[in-house]
1. If relative contact order in percent (Cα under 8 Å, 6 or more apart) is calculated from each of I, II, which structure is the one that comes out at 28?
2. Suppose you compute Rg/Rh (Cα atoms, Kirkwood Rh) for every structure in I, II: which one lands on 1.00?
3. When helix-only ellipticity at 222 nm (-39500 (n - 2.57) for each DSSP H run of 4 or more, over all residues; to 500) is computed for each of I, II, which one produces -6000?
4. If you rank structures I, II by distance in nm of label points 7 Å out along Cα→Cβ at positions 33 and 57, which sits at the top with the largest value?
Structure I
C-alpha cells in the first residue's frame, strides 16, 4: 500500500518455547529417618524411584530486535533447551544420572531452579528468563531468578 506507514511501538515482549522430557526421581532427605521421609514425601519417597512426564516452558522477555523482529530466534532457544535440559535430563534418573542432583533433592522447585541457571547462562544479558515446569497437570512451579 503506497503511502501507508505502519508504526510498531517499541516495547517488551514475552515469547515461550515449550518442550517435554521424561525423568525419574526420588524425593528423600538422607538426614531424616525413613518414617519422616515417608511422612513428608509419601509415594514420592519410593526407594525404587518414580517418573514424570515433565512439561517445560521457557519464557524469554525483552525488546523486539528491529532487524529480525524477534525477541530471540526460537531455533536458538530450542537448541539451548535441547542441550541444557533435554539431553542431560530426558529418560534419566535425576538422582543418579544428573550431577546437579547428586546432593540436591530433585523436587520440582529445585529442578526449575537448575534449569533456569543452565538456560540463563546461554542467554543475552538483555533478556529476562522465567521457567515454568509442569510436574503433573496440577503441580506447576515457576522460577524467574528473583
Structure II
C-alpha cells in the first residue's frame, strides 16, 4: 500500500468509528475522533461545533435514529494532505410521534486532517419526509 491508500483507509475507519459512537448515542466518545475546531453543518445550514450539539438536535426530531451504512469512500487531497470521506446509506428509527422509518437517504461528507475529523456536512431526507407527513410537501415522495 502507498501513502494514499493508507491515509484513505485510516480516514474511512476513523469516520466509521465516529459514526458508530454517534449512533449509540455517545457524543463524548464520538468527540475523541474530532479536532478541537470541528465544524459541523447539518441540512438546512444548521451549524454545530461538537457531537453533543448534534445529539441534542437529533433528540428533538427523532425518538431514536441509527444509520445503515451502504458505502464509505475516501480520497486523499495530495496538495493539502486532507482526506475527504463520503459515507452514505439510510437512516432508520422512530419519529417523535412513534412512527417508524427506514429508507431515509443520507450522505455525510467529512474532512479528516492529521488523524482527526475537522469538518462534516450532514445531508438527509428528514425535512422532506416531515413536510410530507405534515401534508405540505410540494410534490409526492
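1. Working: I: 28; II: 22.
The structure behind it is I.
2. II
3. Values: I: -6000; II: -9500.
Of the options listed, only I reproduces it.
4. Numbers: I: 4.2; II: 1.7.
Answer by largest value of distance in nm of label points 7 Å out along Cα→Cβ at positions 33 and 57: I.
Values quoted throughout were computed directly from the atomic coordinates according to the rules given, and no laboratory measurement underlies them. It should be emphasised that the depicted structure is a prediction, and the values quoted were computed from it without experimental measurement. Cβ atoms are built from the backbone, for glycine too; each structure is taken alone.
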